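Take a look at the structures below.
Values quoted throughout were computed directly from the atomic coordinates according to the rules given, and no laboratory measurement underlies them. Model, not experiment: these values are computed from the prediction. Cβ atoms are built from the backbone, for glycine too; each structure is taken alone.
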Structure I
Amino acid sequence: MSAETTPTNRIRIAAAILMAPDNRILLVRKAGTTAFMQAGGKIENGETPVAALQRELSEELGLTVNQDQAHYLGAFSAPAANEPGYTVEAEVFRIALTQPVAKAAEIEEIVWVDPLQKVELPLAPLTENYLLPLCKEFMPVAKL
């Protein structure tokens, strides 16, 4: 087994595509990093992905999310943005935001982006290659 497929080089996370009523997506940048990504974080031993997401969103953004608000989108893997040589294995959920967010814990910056427009920010590979393109699939179709 190569170093890249060693289970210890994998980080299990839960991540949220947080959508505002105007369909913009929230991205966060953690302190000491440069890449913007979805809010969320590592799944602890014995924790379900939804429970991890609820905990992380509360810690990072002051959000209280009920389990029925988190719509499961699937599992995705990509190189970790902040831990060279590691791969993130993300359980991803979509949440329609109905409450304000505020940066907390290790979050240094939050931004709202339109996933239908080119994002001119340094993005985590998971966000850039999988999650922003996925957002386009559930955007409302513009009426002519």
Structure II
Amino acid sequence: MSKLTQDDIERRDRMGLLARATPTRLAELFPEIPAHALLRAPEAGAVMVRGRVGASGGPFNLGEMTVTRCSVRLEGGAVGHAYVQGRDKSHALRAAALDALGVAGSELVAPVLGALRAEEAARHTERAEKAAATKVEFFTMVRGEDQ
């Protein structure tokens, strides 16, 4: 198996961030999709989600999830791909176009990804704070007959 390059890691992170973004927020941040050719038009399908018991047990089929995939080629020749949860075809098209722009090194991508990263970090922080508020500390008192 080949080693991942820094470009591969950045692309994987970019594609994951675009897939986790909400369709409405992505449309707000990236309203105009640049000229492109569809290599694979947005199409919905199902994938099997697998899990592991305790993260170390054998894999098992958890169930199916609907995804939409899309592939585009920009006028400059850069190709982008996207798989997003759900049936929103415009979400998949925008994510694929942004992936292609990222491959091409376009400056249009950084502001979109920066905003999505900041919003995702804020959601994670808020969730962690809510979880910390429910933390319970247990302690044991020493009883006389236990000595």
Structure III
Amino acid sequence: MVQKGSLTRLPDWRARLSHALDIQRDHPFEWGRHDCGLGLAAGAVEAITGEDLRPAWANYKTPTGALRVLRKAGYESLGDAMAALLPEVHPAFAQIGDLALLDGEGQIGALGVIDISSVIVLDKTGHARVPRDQIKRAFKVG
């Protein structure tokens, strides 16, 4: 398991992140395979730092199942799980590649990747964007 605050950005993280986002851009949302956590956020973290955070979380197929996995791991919310893995920063200070927690389906919320002027999120057909002012919490990647 990765220690909180131990991730560092690779020298070529921007190119790696861009490539990872290009690959996943047209993949539709699918709980437990290509969702906001396992697809978008974990993919961004891996591209930026080389660390894969997926294995511990990949065992659900619904939003209820995702919440169950989080609670079984000892977290009340997706935000709490992210705060245990990554340093939390004020949304105003979040930088490109950091993760954003947004309101989402049910109690689970949604994760996105912060871009220069918006947040990249997943929708039913692939990537979408939402304004940065919708960020509830932000987490520093590397």
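With relative contact order in percent (Cα under 8 Å, 6 or more apart) computed over the structures I, II, III, the top value is the one for I, the highest of the group. For Rg and Dmax of the Cα atoms in Å, the calculated result is 21.3, 81, so let me know which of I, II, III that is. Label of the source structure: II.
Which structure, out of I, II, III, was distance in nm of label points 7 Å out along Cα→Cβ at positions 14 and 110 derived from, given a value of 1.3? Among I, II, III, the structure yielding 1.3 for distance in nm of label points 7 Å out along Cα→Cβ at positions 14 and 110 is II.
Can you spot which of I, II, III the value -3500 was calculated from, given it is helix-only ellipticity at 222 nm (-39500 (n - 2.57) for each DSSP H run of 4 or more, over all residues; to 500)? Answer for the origin of the read-out: I.
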